[in-house]
Structure P
């Protein structure tokens, strides 16, 4: 038996792949998507809060955000998942029963929020200070100006980075298996691993990897496309908008938006 045949039977055994394919689709893929989307949603909400804390003029508000970000960006993802999954198991049992599924999502969301917070903070601070000054000239409060004008523009500018973080969460979701998921809660990697152990063949794991590629590769190319469109200015043929179109109904004064230093933590 030559080397090519051995490799083919070990990694690309078609019958082994077909045998585990239904579980991959109905269990593994579904749970991977649920875990990734839920962790991304929670991470986005926590991250936006961290970003707003990070640009606060108060040192006592900025400091906790910085410590949180440094902590969860510095720890390996697998360590965070194990600490959360095992350390909070007793509290989770009282709320959700014996399943560690919610703890896995929570741990991933904590990791994601640390990165999302830095992404959002960079996007918000990239918006020209003139946008905020124009909003204040229209009589808008600081909070309303941030909500309607500054934050939407900042998010649009860092959209590629947000999608990249979503891709990272999809890949990190494979670590949740360490918490001992139930049979119907297994994600792609766990389904492939269990099948590989039962069959003594690595083809199910290769199939799991193929599913990850099917999800992440199109997202990667979408990020590159969006980034190129944004950087080259081809996303619109019209002149760029000021960002105040949503609040035109408040007043209609003629306010010129000029380029000033970037938005930081200081405001009136």
Structure Q
């Protein structure tokens, strides 16, 4: 997927905590490379489109406004996608009641190759890191299978950590540190991709699941296997392990009727900066 959505899904905070609308699934399931406007491709238009979506108390978007433009066609498509496909867990007031609210996010439109499509089913490891430095600056990075991927440093929260509250949690802790989310996909019979992104860090949450993937590339079944959390407890909104459930083209299709299986996990780590 060469379109990098800068606001992904998140699980809600406890009902007693006031918060804004939260996407009910990762934004990667809202948008596909096939949504890239043909006219924008022809003009080689690309860039980050920032948007603001007004969300009703029922979680349904009521309007979309572009707050940072990249291209007229990309702007229009961004809002069309948000209005037609996005859905949210509604904002909550201090008493836990559902209320109307607003959600701000972005799409980084990156021109895909002409033959780009859903990736083949293969081992995958995506690591997101949100960092707070000594000057209270917050940056975010994304890596895929050990190499840089998508937007780095342009957003306080990016990738799977977009909308997670990670930046706020680190600022509240008032010390230089990192929150690291590692997403892993391991097809049956294959080895996981290793990485040292979380070396020396403390595991604070873990969610795992087993996937059954149909020949057309969609997830036919996702069975959560474990959801665990460990201290230090932080008020984070993390995607569930089954975030891809219902996505029609999670991976590339294959010939034949066989069902493919894979294990998936989302783990979050906390690491204090070495200087502290």
Structure R
């Protein structure tokens, strides 16, 4: 924690109150996230198909967490910021207090997103396991009769007999196929968490820069490519047939951003150097 050696003890007192307020709010924020994780886990234990109820629980928790973020900003704008200024706090003290606010807002945003991701990915796994309860544990080769373990996919895929090499098509069945829409995206998001963080940071760095440079634009482009590459690879593992469209799908995910950046000065001057043509 920086020490500005404020000559006025009133400024130091306000800063201390501000830090205590942030600490209490952050603790309450974490409590809300823990409560929603527990509530969603309880719903899943009772019935993994309670997708609507779980979504409702998450929407409620998200609203409560968002209210805390609003409360934080309002407290700074309406109370702590004006009070520090009225007491004559210098620019460094104001800037650092503002930095504390933005850093906490950033942590809250990331924690909220990470919690959402964990909750729905865990729900996807549990629903998937339950859908497989009545499925056979393996397939019998039509040629030699050898047993082949079934692959962990949501869609049909071709598998080879480990004994004679005969190719067979595995069909997971309607119960698993019905889960594809609600489960695959959640599991792919979970697999792409670290690249998502890097992409988010690159975007924030780009927007915070006083001048938009080619290097910043390309750094953000790179993190987007890594994120979508990771996401789509995870999707291929769950839906093998999507491997056929992997390159096209990757390019399509970047296309809106390429159109958005098309006429940016730094990008245009460099000849619009797309990493994905």
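None of the figures in this text is laboratory data; all of them are computed from the coordinates on show. All values derive from a computational prediction rather than experimental measurement. Cβ atoms are built from the backbone, for glycine too; each structure is taken alone.
Just a few scattered comments:
- Entry that produces 183 once volume of the Cα convex hull per residue in Å³ is calculated, selected from P, Q, R: P
- Computing relative contact order in percent (Cα under 8 Å, 6 or more apart) across structures P, Q, R gives 20 for structure Q.
- With FRET efficiency 1/(1 + (r/R0)^6) of positions 104 and 192 (r between Cβ atoms, R0 = 30 Å, to 0.05) derived as 0.75, matching label from P, Q, R: R
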